[in-house]
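Some structures to go through are shown next.
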Structure 1
Amino acid sequence: MYTRTHSDVAGTETDVIWGNGTSLRLLTTRDNMGFTICYTTVWKGTRSRLQYRNHLEACYCISGFGQIADPFTGYVLDIQPGTLYVLDQHDDHFLIAGEEQDLILLSVFTPPLNGTEVHNLNNDGGSHY
């Protein structure tokens, strides 16, 4: 049993700028828990095309507003505090943060991340890892 705080991870190799925000990876593959937990900030006014080809992800919105959108169908889901969205099919998606404030998410990945992954948002097909 142990605890880990935001300040324990801040400034380490698992405190990363992922592309259009930051991700504080609180649990990673090194913790042998079978999943990763991240405190994720999506910078306000950003739009990121993402796809996790090797991971499934669920995100719970803590604060801010945004949207998740399917790049092929245009289907859009609104994200606000209290919303959980689930990417259960390795979904290709746009993550869009509102214009007024950063979007803060608690993200869970399975299998776990190494903790240092970042996105290449210049990839035409969407960033992936």
Structure 2
Amino acid sequence: MDSERIDKYLWAVRVFKTRSEATDACNGNKVQINGVNAKASKAVKIGDSIKVRKGTVLYEFKVIQLSGTRMGASLVPEFAQNLTPESELAKLHAPVETFFVKRDRGSGRPTKKERRELDALWDEFDQ
């Protein structure tokens, strides 16, 4: 076996939980092979460079070996080399900026004035 479908490979090396998730990512232009967007049926070969966008993180892998079946997590380094930079991995641990406006229980819906104040607060936060 000298090539394998990219969706099957990404599933086998545990980048995606299911093969259908891998297929959806390929169809959504979130997977690149050697810098070119890849459809799910695109063949991947040993030595190819793969980039996968999952959320805000862009993962990079190099194909070392091909495998037709899903493997345990301890075997993945034998089949794919993770080249993801630390700056991308740091995005996984970045704090999520959210705020919550607390309203007293039973106070009902906000008035028009309160709603305008909330909207102004949201506008300040977005900028």
Structure 3
Amino acid sequence: MIDQTRMWEPVLRAHPDFTAQWQEFMAQWADHPRGTPHFLLVGDLVIECTRLLKAGEDETIAALFAAVERWIEDGDKYVLHAATTGFLEDMQNTNLHEGTAPEDFERFLLPQSKIWWGKLNRFWQNGERLIDDRQT
């Protein structure tokens, strides 16, 4: 099970250039009384993906989406939430795109992230509840 103390390991393996930003973030929030707000860094990861797409770094983006797929498949509740209503929902937020669009990233979705992408769309379009209905 991946928890928030280990959630960034697959991301940093997929994109080592994100390590400096992660280290700076972790140092900034190290002594925060409420803990580390990983969701803020998840938003930065989405912005990094938009930069990578504009740079033609499709392999790195695919590796990052594979890391997010691991968050969904193997993450605890917090990590699942970071993957779905953090990363994927932020990816769908047009305000975080400059020169890219959410649809540009659909080709990188893997089975579980594709399911959650659809759930998020249905939530925003129809108010459908976001439920983890996978068999455990």
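Where a number appears in this text, it was derived from the coordinates with a stated rule and is not lab data. Values in this document were obtained by computation on a predicted structure and should not be read as measured data. Cβ atoms are built from the backbone, for glycine too; each structure is taken alone.
Descriptive notes on the structure:
- Of the structures 1, 2, 3, the one that 20 was derived from, the read-out being relative contact order in percent (Cα under 8 Å, 6 or more apart): 2
- Entry that produces -500 once helix-only ellipticity at 222 nm (-39500 (n - 2.57) for each DSSP H run of 4 or more, over all residues; to 500) is calculated, selected from 1, 2, 3: 1
- Origin of the derived value 85 (volume of the Cα convex hull per residue in Å³, for residues 21-76 alone; candidates 1, 2, 3): 3
- Value 5.2, calculated as distance in nm of label points 7 Å out along Cα→Cβ at positions 61 and 117, assigned to which of 1, 2, 3: 2
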